[in-house]
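Below: a set of structures, written as structure tokens.
Where a number appears in this text, it was derived from the coordinates with a stated rule and is not lab data. Note that the structure is a prediction, hence the values are computed from the model and not measured. Cβ atoms are built from the backbone, for glycine too; each structure is taken alone.
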Structure 1
Amino acid sequence: MNQPFMSEREKAILRELEFKTKISVTDLAVKLNVTPETIRKDLRVLEEQQKLRRIRGGAVAYAGISSEPPFLRKVSIAHFQKKLIGETAAAFIRDGETIVLAAGSTTLHLARSIKDVKNVTIVTNSLAAAETLKSRLECGLFNGKVIVLGGTSNPRQRSTSGSITNQLLGHFYFDKAFISCGGVSMEGICGFDVDEASATSIMMKKSQQVFLVADSSKFNQRALFHIDSLAAIDIVIADQDKPEQWSKDIRIRDLGWINASKHGEIPIF
């Protein structure tokens, strides 16, 4: 096959990745009317160019050490999966609790799902989540108050962070923290921005229970700044089961795990 046709097909593959958590060889082969082996060759080429990362049966977006996507683009990526994760996470919030939401597109979906709870205090450095929570309070979807952390504004990510944010976080004690990340592996969780990573780390240390909300495109990916080890997480809420190799690691095999894509009763931890 000539290179121009290959180039167009590779572009089509990358377009699929813009709005999906992961793409499968089988689906791409059908959609692009080529053999699975042809798709595998394309994925190898794109991986060499650091455009994506191959996984069993398909590929996910390449995280590596690239910069963080703008917030509005992150919200549109894997929208359905993040919505399920957010709805599942919101079910863990109880009356009278003080919780903290870290900035992130998945925690925004959590904010959009909070309802039917009373006297809840929600602290966040996410400007997007704060706007959503304010609207839900005004509509009577839940009862309580929202505290927006001050600090240095990051318009690209619609968040606040920095020394002022960290100082304010030091005055709180939280029942639960809901955090997101740029990447997660057996080595731990990481983020793209050193200030936001620092704020997330403090949130975790000041909370009795820590939830990581992350879609599967974040698994086995690495961003620039280490936040903490997986041992610091109590429960992961994702859109897939715990990776098999993680279950074998003695350090994290007891890590609580919820697959939000499987409907049913929410486990009690």
Structure 2
Amino acid sequence: MAQTVAELKGRLQAADEDEFAVLERALAADERKGVRAAVETARRRLVAEAAERERLAGLYGFERALADARGATVVVGLDEVGRGPLAGPLAVGAVVLGEGEPIAGLNDSKQLRPEAREAVAAVVRERALAWAVRYVEPAEIDAAGMTACLVTAFRRALAAVEEVVRADVVLLDGNPLHLDTREVNVVKGDGRCASIAAASVVAKVERDRLMEAYDAEYPGYGFAENKGYASAAHIEAIRERGLTPIHRASFCTAFSQPTLF
């Protein structure tokens, strides 16, 4: 008895590459539109899954090559989030990934939807040998400037993970900061190195949660939505309400009035 379109669709949806090859041959003469559509959908899914496996292998392989070239075993990746906002802290994540299968979906945090970031961050926190997120608050940024605060934040995050495990190589996203003799800089590293990508994800998730909490403390600025960045609505709120204690006053001089808090 011939299988129904629904039955074949279910098999194709669950098929791996080997199973799909067998099904595709068996269904080559089946002209039902539903079957042809299901075969094509399964083919596209498997192509996408293969491309994702290749991307993840590159993410981990590039990092491993950097470590091997330096005779390193333990690698810590660091990345910053929140350099540009008008409000909220600068955040730096640091992650030492453990052995095992690549973390599904791991990518530069900017490439992930919020729900995917949350899911990936949860796996990173569970599986990492060590991870940390450290902050530099707005008052420090106003007093010392962003360049100095970047170094401070990276050093705080590195020190936190090294309370758990000592790193042989310190991978930083972007340009040199000269914060450590083990420093290796990787331009666009959050899309090229697994541990830097992981650091970008946990830092983004933790900072976003913090800004959502600030939204309840300082309503009317839209912190839950804009996360402190200079949206038009956020700028208008500053003009109407003044600055809060979590604003970077030095970033807001063009449109701010004295604080109302």
The value -10500 for helix-only ellipticity at 222 nm (-39500 (n - 2.57) for each DSSP H run of 4 or more, over all residues; to 500), derived from one of 1, 2, belongs to structure 1
Comparing distance in nm of label points 7 Å out along Cα→Cβ at positions 28 and 60 across structures 1, 2, the largest value goes to 2
Output 34, 19, 18 (semi-axes √(5λ) of the Cα gyration tensor in Å, calculated) maps, among 1, 2, to structure 1
Working back from 22 (relative contact order in percent (Cα under 8 Å, 6 or more apart), computed), options 1, 2, answer is structure 2
